[in-house]
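Have a look at these structures, which come just after this line.
Values quoted throughout were computed directly from the atomic coordinates according to the rules given, and no laboratory measurement underlies them. Everything quoted here is computed from the prediction, not taken from an experiment. Cβ atoms are built from the backbone, for glycine too; each structure is taken alone.
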Structure P
Amino acid sequence: MSTFHDPCFDYQGGTLFAEDVNVQNIVNEFGTPCYVYSKAALVRQWQKLDRAFSDHPHQICFAVKANSNIAVLNILAKLGSGFDIVSAGELHRVLRAGGDPRKVIFSGVAKSKSEIAFAINSNIKCFNVESLAELERVQTVAEQLSAKASIGLRVNPDVDAQTHPYIATGLEESKFGITMDAAFEAYEAAKAMPNIHIHSIACHIGSQITKLSPFRDAVEKVFALVNQLKLAGIDIEQLDLGGGLGIRYKDEKLPSANDYIEVMLEQMRIANLDLPIAIEPGRYISGNSGILLTTVEYLKHNDSKNFAVVDAGMNDLLRPSLYQAYHQISNIQEKPTKAKKSYDIVGPVCESADVLAYDHPIDVAADDVLAIQSAGAYAFSMASNYNSRPRPPEIMVDDDQYHLIRKRESYGDLTSTESLLP
């Protein structure tokens, strides 16, 4: 039985394949560290959500921050996907990838004047406004451009997403969104602004959520506010219900896409609403569509620990160091024995936090290539050049073909934007 969380990655004849591509062939051509994605996995996950809505009007907006490679975005754009962005740089990527700006929602707490202007001039669908100060700024910029900006207010329902505190965004103490108490007045202020069009109401409570109850609690509060606004003559045209549905990293029990969407539709029926829905998944679509390949440089042993020292580090995959995140790690060659030992799998970065896995059971030898699973979201997109390490290449597998979608950085790339003093 495969230990991989997505069926597009599996062993054939004892060797790991990505779809119909022998992963060893990718290693031979591009070396390690190296990110490998499956197009089929991306498409399947997006379509699961799309089908779950059935005939209810909806828009799936992929969270670009999860994986911003333009080849990934282009695949999703061709499916009809919209995009959730949090910077002008992400908008630039969406446009380069062939995304439709009219399906773009601009979130984030610190939009600059230039970013707002770029988005308005690009004819995006909507700004998710996160403060009264931001609302006033959008009005000012839109007025200067003689334009009308569509907005939704991101409300904070004060719901515990029961996830890691770094990725929980729906509590009252979070920097995100406007409190429920302040939202009504903020909508009244927006209604009075001549260059603002009220389009939606938005809510996103966090990421890697594995239970349906937090979603249910959040949308119940949001829908109640929508009905209050309606009584005051403020009509909402669309419900933006965020993302956050989790994926399997280890042995999590997860709701299905159908169950996740049904929570929204059920609560909408209870609230007697009938509005289009936008959602903003990232991890659910791309998380298990990717792996990070890394080579074991050395095995190291002391009295209490075994270490497998690999060539990928926290600069390549930050999640274990930042979130104490677990990633299943497997050898790309199935071992005939069951002689697994517990290893700390550690990288080359000069930080004690550069540990990709603690006490991980694996049968491993020097020069083996390992596959770090669940590396399609918040992996390369968070990579850095710390320790002056070039970022790895990204490869997209499509059936029995594979394509370089980002080349490995060179040492020259590391200093290409720097200058010596005259």
Structure Q
Amino acid sequence: MHRFQVKGGQLWAEGVSVERLAKEHGTPLYVYSRGTLVDHYRRLDAALGEVGHMVCYAVKANSNLAVLGALAREGSGFDIVSGGELHRVLKAGGDPKRCTFAGVGKTREEIEFALRKGIYCFVAESEAEMDEIDRVARRFKRRAPVAVRVNPDIAAGGHEKITTGTYENKFGVAYEAVAGLYGRASRMRGIAIRGVQMHIGSQITAPGPFVAAIRKMAPLVRELKAAHGIGFFSLGGGVGIVYDPALASGLTDWWENRTTQLTIDDYARAVISETRDLGVQIQVEPGRLIVGNAGILLARVLYVKRTGVKRFVIVDAAMNDLIRPALYGSYHEIVPVRQLRSGASDPEWVPTDVVGPVCESGDVFCRDRLMPDLRAGDLVAVLSAGAYGFSMASNYNSRPRPAEIMVDGRRARVVRRRESRADLIRGEAR
């Protein structure tokens, strides 16, 4: 669910006209709905209420301080993968004792920083990393809380670049080697065994892969609990959202029919049924599920260009602002902010490539998609852009990154200012 809606033929974010936001702050522009992301967190937290659990938001999905702060005030934990993400969580008011630190390449400095801040748990992804955490902790005369990330060799489907749970991927420790690593870790003076973790991929839209992975992991969880007293089992994240509602009618239908393919309740029921008898706390690490449909990217049409075989709509947003379509071939719905042009009875639908101005043939948001007959000056919204949008943005082609706006009811505030040209060269020398 989301709190974007069409009123009077125009798109609104909660109680604010997005057209007004574009006029005030320019484009490209990220707009987030605080009500949407908080609602998603609360619904997931409530749905898991039958079991002891902790929801740890995956910071990599969207690390804006306003997003993190809103979730910290709800009591969320945080799944971090760098020292920089931990720094952000702390600046946003998050509790380090509710942070789990994953990632295959933690540096010594990052381990030291996290240890000093008192994080809840490191998630070790190799034997070599366990050794390094032990060395750092002993130097500090501490015991570092650690869980091992298990690679269960479960294929979750989806794009090859966002699957993480098979032996072809760099993540985690092979299932067969995990018990031995825990045995070795139990003898390390700098390690305190706390739990076990898995994560099989992203944008998973059916419960089957989660159920299969949990069932494979359950005997191991019981074994580790008996042998080492682990207190939690983290299922990772990965619950998908709808990007393509596959609707062919008007703008209002687009927005009123945006529901998740795998609902929060369906996911929670599957998790609870498979884990309620394990006797440990259950952790989940949602990112996209919380913030994906809580954000849009606004762009202005610059030009319409026709070749012998193509109709291009060139907008002022580009792959540096939202790289998912170029990187993954990902689908994002693109809709006009105004449903109908003044005096028009019904929009004409034409095959369209929506492209950006970056000098790359891959700078394309969609190809040959039936869209209304857009014209220069029209404002469009790229939907479901709250996750892995700004957090993966860059300055490629020396383009300043967009501003970010947080809407809360009828109030909208800038939560990151638009970069200037001066920002592009800050820190450089000639």
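Which structure, out of P, Q, was FRET efficiency 1/(1 + (r/R0)^6) of positions 73 and 129 (r between Cβ atoms, R0 = 30 Å, to 0.05) calculated from, if the result is 0.80?
P
For the read-out distance in nm of label points 7 Å out along Cα→Cβ at positions 305 and 377, a value of 2.2 was computed from one structure; give its label from P, Q.
On the way: P: 3.1; Q: 2.2.
Traced to structure Q.
Given that mean projected area of the Cα convex hull in nm², for residues 9-56 alone, derived from a single structure, equals 4.4, which label among P, Q identifies that structure? The partial results should precede the final answer.
Numbers: P: 4.4; Q: 4.9.
Answer for the origin of the read-out: P.
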